[in-house]
1. Of the structures I, II, III, report the one carrying the highest value of FRET efficiency 1/(1 + (r/R0)^6) of positions 31 and 95 (r between Cβ atoms, R0 = 25 Å, to 0.05).
2. One of I, II, III was used to compute helix-only ellipticity at 222 nm (-39500 (n - 2.57) for each DSSP H run of 4 or more, over all residues; to 500), and the result was -500. Which label is that?
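No lab work stands behind these numbers, since they all come straight from the coordinates. Values in this document were obtained by computation on a predicted structure and should not be read as measured data. Cβ atoms are built from the backbone, for glycine too; each structure is taken alone.
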Structure I
């Protein structure tokens, strides 16, 4: 994940392309926390590397169960950088409903907030 071509190769390459143009501009804000495009690019690459280390790759599904916050975008874009499919799981579903969705989509990796591990 060190070098990316300048052209658009999917949504996962967007943070790197945007960071080249305005690295210090604010990309995301959550409460008091903000992340620049350069910071988002770094985080997305780290998430993509972690997903790859966990076995995810092009065409695989990466399920995400967590709050709608900056980590949602990091996971979504990190999966996209790998060419994987991001599967968002609704935190308001029951454990049985989430289990059904996981069984149906058969993700290679499940990313979840620690507070939702019981689901």
Structure II
């Protein structure tokens, strides 16, 4: 990513290689808060269901990935990663905690 201009829009990221992790559509990450979907999608360099594996691809310079800050905070502080997403307001992503109905006792401990 060095030597390239900083992206100014989510569409600018389409000129870079994406390490897709988790395997969900680009629009799930890149849609703006006002509902504007990206017009272009980055080339998928690799698809992973595993954060660690995707991180290895990024470490090797194979592309960029979208990840939550808590998982990569230490890498930012150490200077191993840089912020690439342009300063835009993205649509919130829904996150759900799921569990089987047979573990109600555990669920009441977790969510009370």
Structure III
């Protein structure tokens, strides 16, 4: 998986991932956990370092509808992170996503991947 883009402010923020191997049909289970970090609190108080604010896990079964508003179109995964992290996704806030992807193949082999992305909301 590869991070393709991050767009939007507040509730409209979306994280888009690309499955480079297009392997969804070969998997028994996929879970994508997104941890939201920010330097600013919901009220604007600034910290020196990123602080973990929220975590959401999207379940992406091979043949069923993904959970929590996630959308899969071919090999593109659109995750509506803004629905869950909007208090910290205000314009010009310094935000980071810790993305952990856990995949289990039909034969039971487990694959894990981590991606860290930092950005300024509205400037990406």
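1. Values: I: 0.30; II: 0.95; III: 0.70.
The maximum falls on structure II.
2. Here the read-out was taken from III.
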